[in-house]
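Take a look at the structures below.
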Structure 1
Amino acid sequence: MTDLLYPLKQLKVGERAVIAKLHQANDYTHRKLKTLGLTLGKTITLEQGFPRYIIRLGQNRIPLSAELLAVVSVRITNRPS
């Protein structure tokens, strides 16, 4: 695992990462992230990057808006072979 932080939108399909930072955003955006379970320390996997970002969190597949993508930074834990 690397200590470098990357914007969530830079993940490649199949990469797994840990949510490491939530950047400043309005209250609605932070509530939405929390409601979806996207909180610090959670492990996610990018399943689709186009036409819409879809991540896996546990057993859930979650489509993300550009607004949500913009406030999440991650630490990549593994890259697909």
Structure 2
Amino acid sequence: MASIRKRNHPVIENIIKVMEAEGISIEELSSSSGIMEEDLNKVLHNKRVIRPHEIAALSIALNVSPNELFSFPERDEDLTD
């Protein structure tokens, strides 16, 4: 079975990037998303798998699309060779 970190990737990393870029605290995100702070902490620290309804709530609270949360970083090198 895949680890929690693998199952949450890349969503959690992208949530944290947006939080850092916008200066949003866990407390603020909890309040604006309606997700209990304890649950949000567990998700952000890969202690449990993020649920679909939480992704929706977080994308709204962060003012980003769910697609942005699932996007992988672009790679510099061309892997097609």
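Summary of values
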item	result
Given -16500 for helix-only ellipticity at 222 nm (-39500 (n - 2.57) for each DSSP H run of 4 or more, over all residues; to 500), calculated: source structure among 1, 2	2
With relative contact order in percent (Cα under 8 Å, 6 or more apart) derived as 49, matching label from 1, 2	1
For mean projected area of the Cα convex hull in nm² computed as 6.4, the structure of 1, 2 it came from	2
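Bear in mind that the values in this text are calculations on the coordinates, not laboratory data. From a predicted model like this one, the values you see are computed outputs, not experimental measurements.
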